[in-house]
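Next up: some structures, all given as structure tokens.
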Structure 1
Amino acid sequence: MVSFGREVAEAPSSEIERIEFRGAVKGNNVANNTCRDVYTEYHDMGFGGIKAVSEYKVFTAGEVVEMLEFVAPKMMERGSAHFSYGIAEDLDDPKYAHYKYWSNPLETKLPNAPDMEIYTMYGVGIPTERAYVYKLTPAAECYIPFQIDSSAKGQNEDSCLKDGVYTVEGDETVPALSAGFMCAKGWRGKTRFNPSGIKTYVREYDHNPPANFLEGRGTQSGAHVDIMGNFQLIEDVIRVAAGASGEELGDQVYTDIFEWAEKIDLKL
């Protein structure tokens, strides 16, 4: 989520007065006086477009994609030719045979392989970025007008908001909910995303930082960039490769991933 101001980020959506940005007239181009030949699509937005984005105040995950299509249409057009970010209404629609949907588990079905098993393995126990508080700046290098408001902080030291960034449980890169949702709910049992009922298992690895420099990145690290060196994960991979079943390994969770997943309203 992206918001312009801490107050609106924490306010109920029904209490936020927002001005629609879609279809707004972008107005005069922003002059590029500081970067010489460096060009960004911000310069095509104009002051009208910049104002329209900030006055919408709060963007959810879905609205962020639409906002990016408004801010940088050429870049998003290139991306949309190869990737998709939606939720399928009808997975039997022939359009989902296109490769751009294959990387999105919410727009494709698992294969008909009832004897197959799927494991999601990821680290937890590290604060991970999930939402941001932005502000408008009157001037910036190359005039990129949206910047994280580093002055935005929570009410106490234990707050998940620090320096304009909201953090949640995760592996420092991917929130645990994003990493574990499909195996915890979206693919769990027979669903429209998993029509043959492939068994799924969630394996979380609690972060334990290295004790000293000699340990390198750590053999028990749950960090996203270090997880492949985690001895517990390596052991699990070897056990599966050697013939151990998912029932033998089972789920290993340190978070409330199943409770979080249940709160997400998704047609299964």
Structure 2
Amino acid sequence: MFAESGEYDLIIGLAADQTEAINEISIDFPEQKISHIDSSTDLPNVSAVYTKWQEQTFLTGVVAGLGTLSGMDKANSENVVGVILGQDQPTLRMGVVGFEAGVRYVNPDCEVLEAVVGDFNDPAKAKEIALSMYNRGADFVQHIAGASGMGVFTAAKEADRYAFGVGGNQNYIEPDYIVATALRDVNTIVYNEIKALVEGTWEPGVHISGIAEGSVGFDNTDSNVVLPDDIAAAVEDIKAKITAGELVPCETAEELDAWVAANQYQPAE
């Protein structure tokens, strides 16, 4: 409908499940500019934008890695953290790698527990998995599990431990237990596409967006959990390193051990 009218300078699609429709519109209306968020489809009139999962979860991993060694109220001395996937998909697996890389960048001896719910809408099972992780010594658990993540938050409250949200800011859900959200800022992604159009720099093709572009990152607004000053400073320092291109988080599990061996955090003096 929008493309048929010919009156829109840019049409924006917001999810991967719109790929088929975007492809059809691109072919039927080759002069129409389209931005498609969450896509890597290369079409001549489409700007396909997808985000760096490995950067989205890296900074929450940093906080987990430092937090488990800290005197934070709900931390323990086990040096164990966890991450829970909704389903084991390649793009989401990059989020697991990013989280573990962040943990081990600042705390190479930390044990990172991993588990898969098998469903994005099974909070009861996610709660059971999270409780198991907390019982095994984890004090920080990151979910990448969609609606199943609500079970992780419930488990954190019951176990009196910490959790991390993902996607849009989830800190308000359990602000005493959710330290921060591994943020994916769709508003910024859309803004950047419109800004490029207005400034005449919009281009079709596949574009990868991360911390430097403000598309993903660490958000602890609306959380009641207070980070120790040294951890908060480390987050800002490491964010600056990634933004400047001085630190490039790895993407795959196969790279992880070698990446950790070559990259160890040195706090700013």
Structure 3
Amino acid sequence: MSSIDIKILTSPTPKGHSMIAHGITSKNHIVELLIFDDLDRLQSKLTPGKYLKITQYNVTEETNKTKIKLHQKSKIFTTNSFPTDNSIEESFFNAPQTNIDEAKTMPINRRISLEGQAKTVSPTKLGDMWRRKEVQLIDPLTTTSIRCKLWGPHTDKDITEGSMVRITNVEVSMYENVTSVNTTPESLIQEIDTPVDTKVYEITGFDADGDPAQIITDNDITMNITLAKLEALAEDDLPNFQDRLPLSCIITLELATKTVVSIMPNTDAEM
């Protein structure tokens, strides 16, 4: 097998009985380097920023992932630097954020970042060489959810059920046709402030029996709204408000609770 030139991006970290690191090749492909034996010699050479030429290795190709397996016979040489695509390196360390609905349709091993509400948080499970905790992330607006598996030191992160969470640099996985995501050594987990979102919605119905009341959109999104806000929107004529539906409105929404912060008719839609 011919040699391969790699710029090392990350330090080796434990993964089960092996160590893994990542690099970018002279052809601008991100590769995963796995070390199963001769750990001390091999991992000492995989220093971030180093340019290496590697011979006598094994390659495994998966969807969106190339694995370079190093072993006792592998040879690692220091070599001259070569140009790489900075945007590919940037995307590796800061994977693009996507929504949960899109994540569930992505191919395996795609690297992404997610935000959602922590619906459930499992206890940490322990294995011989691993630790895992699972968080069910839900999109408060669409109610679509996805399971996020936190591995190793990421299980130490305290996550409050009901809080909004951002998890970066996760990889898409699939088992028995169910899509989930796994943390990577480069993942960052943060509880974030409850976000608000302002956009145009079309109101198609309302329920004023209670406070808060509720409204529903043409996409079947249900929102909570104070009775006072609903009455103001109806111009203090709730009994006849249905005659104005559907009604295009500009709504600022607190995503975690789907509560209307502000609402006004979309005058542009009436022109």
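Read-outs throughout are calculated quantities, based only on the coordinates presented, and are distinct from any laboratory measurement. Keep in mind that what you see is a predicted model, and the values were worked out from it rather than measured. Cβ atoms are built from the backbone, for glycine too; each structure is taken alone.
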#### Entry: Read-out mean count of other Cβ atoms within 10 Å over residues 18-25, computed value 20.6, structure in 1, 2, 3
3
### Task
Given a value of 1.13 for Rg/Rh (Cα atoms, Kirkwood Rh), for residues 26-153 alone, point me to the structure among 1, 2, 3 it was derived from.
2
### Query
When helix-only ellipticity at 222 nm (-39500 (n - 2.57) for each DSSP H run of 4 or more, over all residues; to 500) is calculated, the result is -2500; to which of the structures 1, 2, 3 does this value belong?
3
### Task
Figure out for me which of the structures 1, 2, 3 the number 0.05 belongs to, where FRET efficiency 1/(1 + (r/R0)^6) of positions 10 and 98 (r between Cβ atoms, R0 = 25 Å, to 0.05) was derived from the coordinates.
1
### Query
When distance in nm of label points 7 Å out along Cα→Cβ at positions 82 and 250 is calculated, the result is 2.4; to which of the structures 1, 2, 3 does this value belong?
2
### Task
Taking 20 as the value of relative contact order in percent (Cα under 8 Å, 6 or more apart) derived from one of the structures shown (1, 2, 3), identify that structure.
2
